[in-house]
Structure 1
Amino acid sequence: MFLRRSVFFGSIMVPALVLAGANPPQASEKPHEITEAGQTRNDPFFWLREKDNPEVLRYLEAENRYTESSLEHLSKLQETLYTEMRGRIKESDVSVPQQIDDYYYYSRTETGKQYGIFCRKKGDLAAKEEVLLDENELAKGQEYFRVGMLSVSRDHKLLAYATDTNGSESYVLRIKSLDSGALLPDKIENCSSSFAWANDNRTFFYGQLDQAHRPYKALKHVLGTNTGQDPAIYEEKDDRFFLEISRSRNQKMIFVSVESELSSEVRFLDADRPDRELKLIRPRENELLYQVENHGDRFFIVTNENAKNFKIIEAPVSSPGKENWKDFIAYDPEVKIDSVDAFQNYLAISERLKGLPAIRVYDLKSGESHEIHFDESTYEVSLESNPNFNTDIIRLDYSSFTVPDSVIDYNMVSRQKELRKERTVLGGYQKSDYQSERIFAKADDGAEIPISLVYKKGFKKDGTVPLLLTGYGAYGICTDADFSSNTISLLNRGFVFAIAHIRGGGELGRTWYEDGKLLKKKNTFSDFICCAQYLIDQHYADPKRVAILGGSAGGLLMGAVMNMRPDLFETVIALVPFVDLLNTMSDPSLPLTVTEYEEWGNPKDPKYFDYMASYSPYDNVGDKQYPNLLVTAGLNDPRVSYWEPAKWVAKQRTLKHQNRILLLKTYMGAGHGGDSGRFERLKETAMEYAFAIDTLRSGPRKEIGHHGSN
């Protein structure tokens, strides 16, 4: 599922004029009114939603010019950071090959090229390379480019791939013959990234988007037929549910799953018989979630039925309904089960154990199980795709704040790990030069909030160093301590880098998530403030040199804590921030609104309206001294509309006596993830880090130009 995120007449004052001391952008002469839950609100900057209005585009471009001008004095620092970050990348690199049948599949990158190249070899790794898809060739002439899906047919002769050329996440699906290299005439637009081949190598299933950009329909296509007449095998009519299509690891089944925040429903069909109708496993029930893996004549199902932190049950494929669900492994409320991967003789179970990710292996023959152990105090580990069903070896992705991304093959019989590849980090990086910790801050209600942090060895806990603190805290998503070579540029400049594992995320189980959503959402914000204060109190950071960073729903976090404790933070970096909460959740035509009533609440209900209104960042901008603020947006963003950050900044420009820096950067040809291409993304990070480094220099705040305020 996705992460989260007027009518104006007359002239407008844009930031280019603000540089000369003019007034900030004017509000609409006819403020838009939204009536929800019996209440009426004014939204004076509603006109910024008019994407096709030339005045809006001119405003955004003027904001970009102002940002560029304001950061001009940091151009050398940005270039230095970019050079450092790019210099740590081994630009020409190859992934660890994955054997499927008689082929070895892998991807590689080449020096100077922005995108990946997908390849394979037949028979053995000494064979001649066959290039399946070169993203660099497809990206030529495109301002933005992303491959959303790659899938090879069962006979290895056809490649299906989906591309996005503007960041909207609406994909165009094409099929390529791997024998001739030619594209087949079959072309399908407005697709989601969801896809599965049937075993006849000529039929496939794909997802399409509705007008609100929601994956809602599963269709079937037979190669060579008219795509406009593809039959729908399932259509989801409830706007709360998103649809996903997948194929089982043993290649026997196609799954069509729909899920909302609180319930799910799964259907399946025989991959050998694509003309058959879907069969329902269990009808949806409120607050019943489940996901399914096939293992021959039975399903393994992860569910929260009578198990808040989820458990594993089994059911026969022939009659998988509720009456035949049977507990397979005893429920342990101290362990959160995220997923199960089925292999011929084993299950690999992805768990959360004491706030950390874990992998447990269950022997289907003996009934014994064991955890795969890792030595570090904080880290990230997950299963790779592991496409082969009949295997005793599973592939893991592992990293930590100090250990670069590593591919590990784990033998489930011998219980031995084999390091297949650790990503090379150039530029003299030595993991022994850095130290990570996991500590806990106590929230106002007594909850202990984990904090993962890293710094360069030699760091002294004397309260004099700069801190960059990040957080997310939504949708039950876990933010683990994985490796980023970019962060080294901060650590080498004396920064402490930290992640606050706040409520609303899933690090400590389902209750941890539920205690940070709906009418408990403010726990997320108070937890984050508590973590920042704790790091200051424990002398990990200079109280005047604290920067915070968050994106999307983490951007909402940034806006909320900035309103609550503007004195605590010197600098805030909010990336594509979901800050116009009340307006967005009042508009069911937007892509994520209806499905997220179960996350934030439905504003038609007065209790949710009032609660959201009490913390929505845009609605709570007030006359107070705010921190320095850098905000980004994507013009084509389907998750957090560009106008949310644009309105938020515009409203703050009306404030008086703001001795700070206030900047908005809108990526005019991109979406939620910013610019595409591995080097272009580095430029964005370099800008963000330069802003943090500069604004956290010792001493009082220094003005850049006019700061865009009076």
Structure 2
Amino acid sequence: MRLENMMTRNFATLRSDDSLKHAVRLLRKSKRDGLPVLDDNDLLAGIFTKTNLYDALLDNLDLNQPVRHFYNPNVVKINKNLDYNEVIELVRRIPVGTGVVVDDEEQVVGLFTKVELITALFNEERLLNSRLNTMYQAMHNALVSVDATNRVTFINRSAEQLFSFAPGEVIGNSIDQALPGLEMKNVLENGRVEIGVSYKVGDMSTIVNKTPLIDGGKVVGALAFFQDLTELESFAEEIGTVKRLNQTLKTVLDIGYDALVVVNEAGSVVLVNHTFLDFLNLNSEAVINRPISEVLENSRLHVVVKTGIPELNDIQFIDGKPYVVSRLPIVKDGQIIGAVGKISFRRVDELRELATRLEAMNSKLTHFQEELKKARVRERLFNFEDIITLNPQMQELIREAKQAAQGLSTVLISGESGVGKELMAQAMHQESPRRNGPFVKVNCAAIPENLLESEFFGYLPGAFTGARKEGKTGRLDSANGGTLFLDEIGDMPLALQGKLLRVLQEQSFERVGGTATIRVDIRFIAATNQDLETKVQEGSFRKDLYFRLNVIPIPIPPLRERREDILPLVHAFLRKYNEVFGMTVSDISAEALSVLRVYSWPGNIRELENIVERAMNFTGENIISIEHLPPHMRQIREISGESSALVATEDRPAYRWKRDELERETIKAAIRDSGGNKSEAARILGMSRSWLYEKIKRLSI
């Protein structure tokens, strides 16, 4: 924490030619005891205080006289980069109540008073105490603190649970009364540390460490840390059980006919059976703790540890001979902690058959596993209330989308990448009569072309090489009774476009490898960031499919065409990532906001969210400033001259006036669109209701 974080940035300045009357007006308006006086080079010349004003009045001087004869040139001038400890020493040492803060170029950047500095330091100390208390409460070990009179001043939750105390029950009591026989007086009187002292309460045995709290060479209290021996005894018992299980496992492994090897998360060998050692003609000392890649040629166990994907009945060449091997990850609590490999002894003709099967399966295994996981997890879908906008065009678009959501016609959502096409599709599904049905998404650009047809239509058992023996249900089956969202429709292969057209027209299809017609009831919503009309002209997209999709067009404008949405979106992302990071960032500076408003936003809302998330990772304050923005955005300020804005009034820079006007108009629009409901306006703006009221008060709305 530096002085610049504690100083007052809102201040007025005087020139030596300014009149006493002007100085009185500024002093009264700013409610300051003194104002800095600048010379012709905008450098600090002195300070004009109320005392200087009183002296001038006592001399019956005309208030139209300049202040040059009255200000004090001996001003306390402090650099803004003073750290926390230097600020504390400054408060103790300076003889005046008001000082001037300057930067490295001697430019005046702020004012400070002892009252403000002491308040800031008090808040910092309170924050440190809160962090310390949180850390103590999160400790697994029990902690009790006493003062110099041997009375309990603090006890954490672990101690309350260990000794069965109610919250706050023993605070203020003597430690001898709360925990008889603990004997903290020896530590308080002699200031000595006691480690590993046995302490027993009833049937519970603990080990306690005692340490004094020393301030200025004087013992002012003591801490006692407790470790429950019952828990340690339980751990020891568990370790004994693990050892017995390990010995049992080793015995079982040695009985097996196949060669078995186990590696840890680093890919090093931790366990082998006798068959494996005999197979390689090695002893255990030459194998244990060595990387598997150095022990067994062509091994992929270290790969399985990284990917977590099992490899069953694979072919591995060892000493030039093919063997059938299987590799399985070892998973505990959702984490991969190792892998086990098995070498089987099969005939070569069996190996050839397995090799053919594996060759077809390996290219598809990862994709199928990921897609199956997604199919089992129903994501939270967004509503229209989640779409934050003050833009009239966007609001009209939402009204049209709500109305279109009630029907069955196909919808084509267009717009640049990052504008929120999928959010709009989810909102339409949630607004529709099909809201209780499935919402299934197909990313036409992400699925390999050779898998896209089987993903859409599903397939029968044995439909192609590598197909599952039980067949597969396609996305059309999964979306029956609900909505199918075709994302990036412009990247769909031409061969599949004709089959999709038939589904759109007839609401029926046939599975791959089958002849039976399956009828479905599906609402189709497509999305694209490409110009489909141009693709039609180029011949890369079917004209009849385009017209069948473009029944209800929903063109979402880019962020650069609705810049009034930037501020409410920023507040919405601040609220989101405050919850994620446990932070309290509440606003964005005027200069940073002005940069966001002139930026071109090629990545649209997704890029804005990323920039807000990045800024919150770099700010240590409750406000995002321009230095927290990416370098390419900070250059916008330099190019546009934002940093050298002219003064609009005597104490209000032009950029701040513009920012206030923009905020005022944005808030007015939100209140108007919500019919005067301030809670709804706060939701639209992405801020809390209390913060909205604060903004209304500050901006005189």
Structure 3
Amino acid sequence: MDTKTRYEKLVRELNFHLHRYHVLDAPLISDAEYDNLYNELKRIEAAHPDWVTPDSPSQRAGAKAADRFAKTRHPAPILSLANAFGADDTRAWFERIRKLDARVEQAQFVVEPKIDGLSVVLHYREGVFTQGATRGDGEIGEDITINLRTVRSIPLKIPVNRKQSSAIRVPDYLVVRGEVFIPIKEFEALNQRLAEAGEKTYLNPRNTAAGSLRQLDPALTAARPITLLVYQIVHAEGGGIPTSQWKILEYLRALGFPVTDAAQRFDNLEDAIAYTETWDTRRDQLSYEVDGMVVKLDDLDLAAELGFVGKDPRGAIAFKFPAREVTTTLEGVGVAVGRTGVLTPYAILKAVEIGGVIVERATLHNFDYIAEKDIRVGDRVLVKRAGEVIPYIIGPVVGARSGKEKAYKPPTTCPACNQPVEHFEGEVAWYCVNAACPAQLARNIEHFVSRGAMDIVGMGTKIVEKLIEAGRIGDAADVFTLTREDILESVTKKDRKVEKEPPGKIAENLLAAIEASRMRPLNRLIAALGIRGVGETLAGDLARSFPDLGVLAKASAEDLQQIEGIGPNIAEGIVDWFGREANRTVLAKLKRAGVWPKTPKAEGAKPGGAFGGLTFVVTGTLPTFSRDDAKDFIESNGGKVTDSVSRKTSYLVLGENPGSKLDKAKSLGVKIIGEEELMRLAG
């Protein structure tokens, strides 16, 4: 056998034994035998470094990453799940989706553990692991490929389990989703070793695993006992993929991926609920931490057709287990000021550990909640981690009171700007509506320049903060008076952007983006102002009803309530915003800067516009429209834009490099058009 053939055989054999050891827990050879094979592999690679392939076991340790992780866009949204806190919530979810599609009545369900770990997305091309990323915001994650290679339960090449997968075609391009975690016993052993060495120990397995995968040195990641379980196919090209969640799990297992043994399929919801509830009291039997179970429709086509609510798919629900509760002392109440001026109280606690996390702050929801629960400063309070994520105060332990506790009253002025706060009848929130409030200014500017608003590319958080600190920006309108020198002063050599392009180029690009934003339509400007209760949808309705900001500023609450979806409180809030002197100053400055878009009234236009009653999905890169521009164009003509293709989709607007939405549209017979045809449809 020649050396090259021997090398290729070693790679296959070692990956096979790694899979037997780390995934199946059923090794066929001893550690010493494995070490001998591995050392032989290393000797050959040292003599022939050009033979080293990405799936070689030696590549799991990797090399040092760059000083930051690159960002990568997922081929399909990596979604979260809505929560159900008990059987009744789960039944309510079932009733909601049953009303949308009667086929749900006969559906089967798959129940899987909801692992308390870090969600990762793994890419395989021609069966070889090529990229791995964190979930990120669901659309863009961090590229942590170099660290994921050190996780020994991740196959570097599939199929690993050759006997089971011999009859299965591996897709040319396969993207799977799994959960990375540290097993409980391994975590405890790790902490024991650290304690014995006099080093700092970790609080919980989940955060330890997540932090380990974000290490800049992959050797540190490799030193942690990290593993994973895979449960979803995100995207596939070439090769038939099952359309049943249960069969997906079997398919993934056959390909050699680690898959949970705790999943079960049921013919009806009640059996699924009964099985789920049993795990509440026996979750400690699992080798990893879970915060609930996930109940999924087994029919993935049906689940896809049900669509989404926000970013939550309707076809699955997370059945959350009750969180653990502790008591501690409420040492004070702080008040945070949000971007839209909402004042939110939070508890300042005597530090306490809840489920492995040290908690010193917790939410108090709102001021009415404090009054209703009679929560006093100095109280012994019961703290809960809702969904084991967000700590909040359940209430006081009244029997523990000494008489020294003090009742709390909401502030009458904003803690950041000392301006009077407002409270509208029937609402629980208290507001600071001063647009120049320093606590809100940075967040207001960030919102103003964000993608869904004025879309000023390149104006990130650090630049905004430095411009404010330097006194160059006092309100949103000041963005349009910035000079090249102002921007250069806000960019330092420590900024990451400077590593890619010189400060002068950054300034030129930002000034160009600011200039381009002057042409944004009225609805985008209204949304950018950050008026309480006015999001993108309502901003569009206001822009269609009022030709410019000057006319909108003069509208009465009665005028505003003529628009569907605007009630008394929102109307009053809009009127109040435009009535504030500081806000009127901002409007005047915008007008002087030439940022004063108008919505022309189309004479004799059909109700709803040319796209009235039509639903569009946009995929790929269009020739001239950005994604937001296309959305504005469609909505301005009365159409609706959604993120997912379904039988209710009227048109798929297709650009270059489309995603899986194109295949979905073809399978459902949805009409596919380009940007030019879209414009022709609008007349």
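Every number in this text was worked out from the coordinates using simple rules, so none of it is lab data. It should be emphasised that the depicted structure is a prediction, and the values quoted were computed from it without experimental measurement.
One of 1, 2, 3 was used to calculate log10 I(q)/I(0) by the Debye sum over Cα atoms at q = 0.05, 0.08, 0.11 Å⁻¹, giving -0.48, -1.05, -1.20; which? Checking each candidate, the match is 2. Using helix-only ellipticity at 222 nm (-39500 (n - 2.57) for each DSSP H run of 4 or more, over all residues; to 500) as the calculated read-out, with -13000 as its value, let me know the right label among 1, 2, 3. It traces back to 2.
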